[in-house]
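Once you scroll down, you'll see the structures, which are given as structure tokens.
Bear in mind that the values in this text are calculations on the coordinates, not laboratory data. Note that the structure is a prediction, hence the values are computed from the model and not measured.
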Structure P
Amino acid sequence: MLFHNILVPIDGSDQALHSAEIAVGLAAQHGGKIHLLHIIRPSDYSFTGIDILDLVQKSAGEIIQHAEASLKNMAEQGNVTITSEIAMGNPASIIVKYSKGFDSIVIASRGLTGLSEILLGSVSNVVSHHANCPVLLIRN
């Protein structure tokens with residue numbers, strides 16, 4: 001089943017939460033479940049010269065908790081199970097690696113174009129080209 005076991009990468013943005021809401025709706029229609037995945041990119045914090053990993057992990061936990069709380073009523077009404085996890089590494093690589101265990105991925109796309117996309121790259125673009133399952137890109 002395409003929407004039975006859905007991976008939903010979240011980063012704390014409204015766009016990611018919106019994609020999670022869509023994933024819950026799809027899972028509810030197909031008797032499925034969703035797995036929220038937040039990824040900490042250590043390279044974003046290595047420049048500080050101090051160990052702030054505990055603070056970053058606490059913040060990541062708060063992002064997951066906020067998403068779970070926001071989705072709770074919708075998930076209960078649709079009989080959708082929500083699990084969650086925090087991982088560390090390059091977001092695109094981690095999501096592609098995790099994709100092997102899921103039927104599909106629902107991921108927000110920031111809609112970068114032109115020079116911004118070239119310079120910043122796009123996690124959703126890499127995931128859509130390299131994932132081991134279908135990817136549903138949600139543009140806001």
Structure Q
Amino acid sequence: GVEIPHNKGLLGHSDADVLVHAICDALLGAAGLGDIGTHFPDTDPRYSGISSLRLLEQVMGMVKEAGWRPVNVDCVLIAQSPKLGPHFPRMRDALSPLLAIPPDLIGHEATTPERMGALGREEGIAALCTCLIETA
């Protein structure tokens with residue numbers, strides 16, 4: 001949802017927004033609705049280049065239809081670079097209306113892999129996300 005300037009980009013079938021994809025997976029998993037790859041397969045041309053925020057909108061529709069709503073979300077981003085912390089306020093502001101929760105209930109942490117492995121070589125970024133949902 002937030003573009004972060006860097007000399008390297010991320011590749012993906014959609015817009016490759018690692019954070020939003022992790023949030024989608026956390027919500028779908030918590031609601032027992034499968035995962036992002038099941039609902040938005042990379043073999044489906046409808047999702048080529050799509051904004052991950054649009055995917056999150058659809059996921060929120062599925063979660064609501066199943067009778068759930070998010071209470072909070074917490075995510076850890078793992079990247080050697082760029083530094084992600086300065087972008088967290090904009091990330092929360094972009095996610096809050098879609099998740100229908102206040103920005104202060106969207107947690108973000110960032111860490112580096114200390115130059116270990118593929119992430120340490122700046123070959124990608126990883127995100128881990130958990131969420132609490134309750135009946136709507």
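For which of P, Q does helix-only ellipticity at 222 nm (-39500 (n - 2.57) for each DSSP H run of 4 or more, over all residues; to 500), calculated from the coordinates, equal -14500?
Details: P: -14500; Q: -10000.
Working through the options, I get structure P.
Structures P, Q were shown, and volume of the Cα convex hull per residue in Å³, for residues 35-98 alone at 125 was computed from Q.
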